[in-house]
Structure P
Amino acid sequence: MIRTFVVAICFVTFTGLNAWSQTRVAEPPGYRLEDYRAPTPATLAGARVITSVEAEDYWKKGAAFVDVLGHIPRPVNLPSGTIWREKVRMDISGSIWLPDTGYGALAAETESYLRLGLERVTQGDRAKLVVIYCRRDCWMSWNAAKRALTMGYTNVAWYPEGTDGWEAAGLPLQEAKPAPMNAE
């Protein structure tokens, strides 16, 4: 009797968690401006939404991969002698990391950073396949992919599973550093 009860509780718990992680919301007309780590839409008008299998295929074919997850830099006012351990970011191998470019509202400098990063990774070819990602349930990649479309990129793929899905598929990751703001 107790065993049946425990099994039933586990079933309900795991089924409920799985349903929660797959909750999708409607695609908004504009950019998401808050609560960036939350369930994302299943669609992005004008872009392809891809799975890990499709992402791997595009990766093998040489698509441009762009990570837009935010980056927490060392605080400028951190007292001298304080130890700062920067969080390591693991990216899909061969990606460019353009941190903080997935927020809903961007400063002109950050938008320029995204624009120049996209130009660099596509070598100015706005029809080149660009795969934009961050992590699962992260609106930053959705926002950045939408913004790439408004910048005139015509072959945009949004990979909503991001590095979480990539790692779960057993695919290679590499340690990443943010792309320089003024890189040529």
Structure Q
Amino acid sequence: MVSRILAVAAVLVASVALAAESPIKILGPEVGQRFPHKLTAVDQAGKTQSRKSLMGQKGLAVFFVRSADWCPFCKGQLVDANRHLARFRELGVSVVSISVDEVAPIAAFAQEQHIGYTMLSDPHGEINLSLGSRDPQYPVGSPAFGVPKPTLYILDRQGVIRLRYQEPTYRTRPNLDAVLHDIEAAGL
């Protein structure tokens, strides 16, 4: 019995060691590439938007989140983005979020939280799927299939990805004070 427990423990330790050595795979388009999607989708007011209509004077911050309805980590990030909205705007960068929610839940969240930026509905995860940023932990057939790996892209006025933030888990999100510092340093 003891040898069996030791064998299981050894396998677990080896698995953890291998996982620690494996590099984290970043999904989706890379820094320096032109953002490959027009972001044509319906916002919380039911109006069709696009990357062109959303673009700020100097750029666009695109937050891909799982859900403003059921994901507490996403909700926290969306509220945090709203708290930092004035600073994004000072830098000439508009903010948009994209989730797999239907319009009604994002409209309710935007109203409850007094969100001052555009929230887009991508209920089938088509944008995420086209970008290759789908969270791979949810297989085809899963109710969560199509949700994105939470990612933040900072695009310049020409639609080129200048900065990209993608955490290894859906539970963590980038520090927006650091992101804003990076935007300023990038000269957007």
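2.0 is what came out when distance in nm of label points 7 Å out along Cα→Cβ at positions 40 and 56 was calculated for one structure; which of P, Q is it? This value belongs to structure P. With log10 I(q)/I(0) by the Debye sum over Cα atoms at q = 0.21, 0.25 Å⁻¹, for residues 120-167 alone coming out at -0.77, -0.96, pick the structure among P, Q it was computed from. The read-out was computed on structure Q. Each of structures P, Q was scored by mean projected area of the Cα convex hull in nm²; the highest score is held by P. Each of P, Q could give distance in nm of label points 7 Å out along Cα→Cβ at positions 80 and 136, but the derived value 2.5 comes from Q.
Every number here is computed from the coordinates shown, using simple stated rules; none is lab data. From a predicted model like this one, the values you see are computed outputs, not experimental measurements. Cβ atoms are built from the backbone, for glycine too; each structure is taken alone.
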